[in-house]
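J.: Structures incoming, each one as structure tokens.
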Structure P
Amino acid sequence: MKYTKKILEDKRIEFTINVEKAEWDEALENAYKENKGKYNIQGFRKGHAPRKVIEKTYGDTVFYDDAINNSFYKSYFEILSKEKDVQPVTNPDIRISKIDDSGLELIATVINKPEVELGAYTNLNVEKDKVEVTDADVEHELEHMRESRVKFVSVDREIKNGDVTTIDFEGSINGVKFDGGSATDFDLEIGSKSFIDNFEDQLVGLKKGEQKDVNVTFPENYHAENLKGKPAVFKVTIKDVKEKVYPELNDTFADEVSEFSTLKELKEDTKKKLLERKEKEADSKRESKLIDMIVDASKVEIPEIMVEEQVDDFIKDFEYRLSYQGLNLDGYLKYANTTIDQLRKSRLDDARRTVKTRLVLEKIITNENLDVSEEDLITKFSEIRSDKDKKKVSLDEIRKTIGEEQFNYLANSMLLNKLMTFLKSKNNFN
């Protein structure tokens, strides 16, 4: 195999690959051996027909596709092993320029990883946000604790905002019931805005046992097409009215919700934990601020194909998260009254920023010769293993234990941690 390399004006790289006759003949013969079992030829057992017979029956080019594919990738990987400066960001665009008895000529065009012009990434001043915990912060946290211990007590009075009501309801449009518009023994918190329009507001003032026709209008962007913008009437029956009863903030409460016997101790511990949490958040925010400063100071021309592929990743991740909520992408798009093209367009800037950040960080890692050693990986794996013996393992054993994908995730996480440690040590971060 011989090849030539050409840099195109748009910074793509074009390889002209010549597969000579002997190599081409060998590729055809290998394609025949790999595929001969697929063909039934009269007079021959399946898989035993000679190549010439198969070619005569199905055409001279019957084995060309596999032979071309195998010839190209064998040549392509050999080229990449030699051309260390070529790092394709997508699969190559391939076309056949010649194929005859003398051999095969292919032209492969690749988009190379763009060069990054790094700005300053050391000796930067990164300010930390002031961290403080106020009495109001502590009280807010304690209110969350009280919320988790709230009790619902039935009351014989009119419904007020904040009450939880148990209702039966039946919805209709122009006197015709619609799917999903009815329920029995449904618990609804008044003021939660769980129902459309001013449904909940119209229940305020009613008492247990009373009924009311609640008039509402479905929003124009409602997820169900047959209900968008339409007025509806719900016949509602109040079956119970419950008010929230919160526990008192006292020593008894502290003893019930924590390991402390007094409210004072609980407040002190809550303040301490809030401070620790805010410190971590401030540190994380400062790390992000440092990365943003470095990325903003760097220059790189990003191929659009990299941006589009990053958008693809965003969409796949979004679909994955939707699935955990029992939703799918089509359903979401209908509910949000948008299209896949609009969704993709809305993520373009984020995708471009994500790609640039990745390229800049990879460049720093290369410049500073940062790496995760075999010993680093083995040590980290030993730390996170749940087994007690903690025996030393090899990288192959780690791969087999956690799988290749998880192994790569672990290695990349460790490399990014090493990069962050380096950047924090080289900038005014303390």
Structure Q
Amino acid sequence: MFETLKNAWKVQDIRKKLLFTLFIVIIYRLGGYIPVPFLDASAIGEMIGDSGNIFSYLNVLSGGTFSRATLMCLSISPYINAQIIIQLLTFAIPALERLAKEGETGRAKLDMITKYTTLGIALFQSWAYYLTLKNSGSLTYSEGFSKVMAEIVIIACFTAGAMLVIWLGAQIDKHGIGNGISMLLFAGIVANLPESFGATFSQLASTGRPFYIALIPIIIVIFIVLIAFIVFMDNAERRIPIQYAKRVVGRKMYGGQSTYLPIKIAMAGVLPIIFAMAFMSIPQTIQMFTGEPEAGTFWYGFMRLFSTTHPFYATLYFILIIVFSYFYVSMQYNPVEIANNLRQNNGAVPGIRPGKPTSDYITRILSKLILVGALFLGIVALLPIVFAQITGVGSLALGGTSILIVVSVALETVRQLESQMMMRHHKGFLE
């Protein structure tokens, strides 16, 4: 990876893109330190804590800016939700499905629809978070005309910050190295990792017990192994052999070559974890609006099930990751369409008849790969939680997801740089 970055830096055009991307990332991080008026950041930090509610999830995606009540506190959360909604509606609404198949023009229209949807979600989230912050006593003004002005300013700042993040990501896509939104998410999490690790190590060292102090090198080794495991699984793929039939056109013979169809094992990426995190945070979020139920009641016991320290939470979280992995891949990967494309191009899997047998064969392989990929995501997501339960170190609860996002984005960025360097170093036609 470092060799790729070194070689990319030597190419003037790519170097300009890297510097422009770095400039946008700096602007994004500076926006994470601009405070929103009329909010008490200390009260928000206490409210977030380690409770596993929607604010903890939002704080992870924003790289810790939400706990500081800053301009960029919503970060890419509205855009992620809008993308998920539009992707699901693409398969449910024929008009959107036609746009998705129209090529570059259709994708541009879908992107515009996604941005408008992001604006609506950002407004709704800003208003909902304002109400929650008001109920928790995090507002400076809570009466009279000042209260109305504070509400307008807070909602406007939250919404403007979310849309500014989308614009910054678009600039990276247009003038930088690409993958803009993921790069901003990567930058936020990386910037927050030292603080997270520092808090964890300080918590262990402050106990003064030899057992907890000995955990520090063990944690470092575990995270190194976890990173290596993520890199291995991210690059792992199943290659289905494809043989193209020979055909004669005039006096020339075409086809006959052998190739393969690569299918990544972790094809769903980190989205199943994000879906599961959002789902598991719903009960805790509802409790924020309704208040904590009385001890001994049914709702008190029900809410206890969704605490991050309860075994039921970890079990349901793991099951949801598997379910969402199957759901997302089934929406994105169509074996019937792949089989039809192979048949139209005179391609076939050796030993498998074209048409439905080929689609059934690909479906069987997909079901096995999805299970392996889902188990991989579940292990990464649950390993820090299980480790926290064994050792009592609560600040590692979301570390696995953060590292998965960071490593995945880093590998994807390296692939993009390699492809851009390959485009600029191909042999000329006249050589």
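J.: Comparing P, Q, where is mean count of other Cβ atoms within 10 Å over residues 175-182 highest? Spell out each step's value before the answer.
T.: Numbers: P: 11.2; Q: 19.8.
When mean count of other Cβ atoms within 10 Å over residues 175-182 is computed for each of P, Q, structure Q gives the biggest number.
J.: Here's another thing I want to ask about it. Which of P, Q yields 19.9 for mean count of other Cβ atoms within 10 Å over residues 103-110, as computed?
T.: Values: P: 19.9; Q: 12.0.
Derived from P, not from the others.
J.: Output the label of whichever structure in P, Q has the greatest value of relative contact order in percent (Cα under 8 Å, 6 or more apart).
T.: Looking at the calculated values, the largest one is Q.
J.: Here volume of the Cα convex hull per residue in Å³ was calculated and came to 300; which of the structures P, Q was it taken from? It would help to have the intermediate numbers written out before the result.
T.: On the way: P: 300; Q: 195.
The structure behind it is P.
J.: Out of P, Q, which one gives -14500 for helix-only ellipticity at 222 nm (-39500 (n - 2.57) for each DSSP H run of 4 or more, over all residues; to 500) as computed from the coordinates? Can you show the working numbers first?
T.: Working: P: -14500; Q: -24000.
Computing helix-only ellipticity at 222 nm (-39500 (n - 2.57) for each DSSP H run of 4 or more, over all residues; to 500) on every structure in P, Q gives -14500 only for P.
J.: Using the calculated result 5.8 for distance in nm of label points 7 Å out along Cα→Cβ at positions 215 and 343, pick out the matching structure from P, Q. Show your work: numbers first, answer last.
T.: Details: P: 3.8; Q: 5.8.
Attributed to the structure labelled Q.
Values quoted throughout were computed directly from the atomic coordinates according to the rules given, and no laboratory measurement underlies them. What you see is a predicted model; the values in this text were computed from it and never measured. Cβ atoms are built from the backbone, for glycine too; each structure is taken alone.
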